[in-house]
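Chemist: Quick heads-up: structures coming right below.
Nothing in this text is a laboratory measurement; each read-out follows from the coordinates by a stated rule. In this text, all values refer to a predicted model and were calculated from it rather than measured experimentally. Cβ atoms are built from the backbone, for glycine too; each structure is taken alone.
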Structure P
Amino acid sequence: MVVFKILGVLALVIPQIPKRVKEWAYAGFAFDFIFASISHGAVDGMNVQTIFPMFVLGILAVSYIYYHKLN
């Protein structure tokens, strides 16, 4: 799983990667952060570990919006 996260980061950072691959990378990270928040909430209840993935998802959403504005 870590290999795919590294590949996803590279897909988002490298400008020559096709748009379709970037869209899948954004979707994969969004699913990952949403499911991480759900699993932390189910195991530990509501605490910082549950909220932090949603905070990072917000940063990802801002990145996604500005990526589309630049293109």
Structure Q
Amino acid sequence: MAIVVNLDVMLAKRKMMLKELSEKVGVSTVNLSILKQGKVKAIRFSTLEAICLALDCQPGDILEYAEKER
């Protein structure tokens, strides 16, 4: 996938566990884990906004575009 999810990096920087983020954002730990692994096909802007608010970061801190190697 060309979009890389750096949620695990931001969680580590903020010294926050996935369960704590789940409680703050109101999204299940299972869904956040799938996001963290980069296995999601889409994310709602409201969810992304809540994650950014909880982690005090920008969307670009969580999502990154990386060109695929050919």
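Chemist: Taking relative contact order in percent (Cα under 8 Å, 6 or more apart) for each of P, Q, which is largest?
Modeler: Q
Chemist: Which of the displayed structures (P, Q) returns the greatest value of distance in nm of label points 7 Å out along Cα→Cβ at positions 7 and 39 on calculation?
Modeler: Largest value of distance in nm of label points 7 Å out along Cα→Cβ at positions 7 and 39: P.
Chemist: Next question. 10.5 is what came out when mean count of other Cβ atoms within 10 Å over residues 15-22 was calculated for one structure; which of P, Q is it?
Modeler: Working through the options, I get structure P.
Chemist: Taking -14000 as the value of helix-only ellipticity at 222 nm (-39500 (n - 2.57) for each DSSP H run of 4 or more, over all residues; to 500) derived from one of the structures shown (P, Q), identify that structure.
Modeler: Q
Chemist: OK, next. When Kirkwood radius over Cα pairs in Å is calculated for each of the structures P, Q, which structure yields the highest value?
Modeler: Max of Kirkwood radius over Cα pairs in Å: P.
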